[in-house]
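Got some structures for you, see below.
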Structure P
Amino acid sequence: MPRFLCDEMLHGLGRWLRAAAGYDTVIAVSGLSDRAISARCTDEDRILLTKDRHLATTGPGDSLVVLLSEGGICSAAIWIRAALPRLKCSRKQRCCLI
């Protein structure tokens, strides 16, 4: 199952991925450097979810990055689903990633 790291702008999405969809998701703490976020993604084999274009282009070398557009949680879920077509939710009844 994929593991995610949400940048600090996506704390709501991060909480939803953890609680409603059942994914192992961490949320970057405020003020954490791009380099530290990238290192954590690489070290922990996490997929970076971000709205920050700079972070997305300079992000983790070997880790997958999903650059999300504006919108709410379900809009983000659609972008994640498109980027990760084999993604399944562990809690299907409450997940809009399906």
Structure Q
Amino acid sequence: MAENEKIDEILDLNSDELVHVKALFEEKQLLSAYELLHKNKVISFVLAFLFAPAGYAYIKRYDFAFISLFTLNYFFMGFIIGPLHIYQLYSKAEEMLREA
């Protein structure tokens, strides 16, 4: 029920408030991209190759770390999927900061 109330609250916002919410969201995304790019790529790739959840935890993506852990390290393919996904996250962060 709480989710429905949040959705109703968001829909009741006027256009100025929506612009403000969107700006805050974009600012949070830029901040997380900036923090990611200050992590050592080599360390994150090595950790992800050895144990994917450790690589995700190093870059503070705990959501992916838990998914990887509870899917048995991506069905035992984490040593391939983890580093590739972390590379994708780095590339996306670089692109986002370049555009800002």
Structure R
Amino acid sequence: MEDPQEDFSEENLANMVANPVFAGIGPFPRAVEDSRWIEDAATMIEEEGGPAFVARVCKVLTGLDLVIPDAFPETGEPQELAAEILRLCRQANPE
């Protein structure tokens, strides 16, 4: 029997926060405003670093069969980096 708490592991929760589909990427409906996703993503970038966050976003996009942009920035001010990641995801996965 599966443990429902596993769905809320630290890793799974981090992947949920990093998932740009919540901001309405590709065929997925928007669940949060861009500003909220960017704010949460910037916090994660501050905590785990740009390269680790980009790797997490790529993993999430791959799991959803979405297009991964050719290149993500991995350094820069967290708010600007998060905004650029979201812009690139949206550009690579139009509705």
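If helix-only ellipticity at 222 nm (-39500 (n - 2.57) for each DSSP H run of 4 or more, over all residues; to 500) comes out at -27000 when worked out from the coordinates, which of P, Q, R was used? Don't jump to the answer; show the numbers that get you there.
On the way: P: -11000; Q: -27000; R: -18000.
Here the read-out was taken from Q.
Assuming 1.04 is Cα Rg over 2.2 N^0.38 Å as calculated from a single structure, say which of P, Q, R it is.
Matching structure: R.
Each value in this text was obtained by applying a stated rule to the coordinates, not by laboratory testing. Quantities reported herein were computed from a predicted structural model and do not represent experimental measurements.
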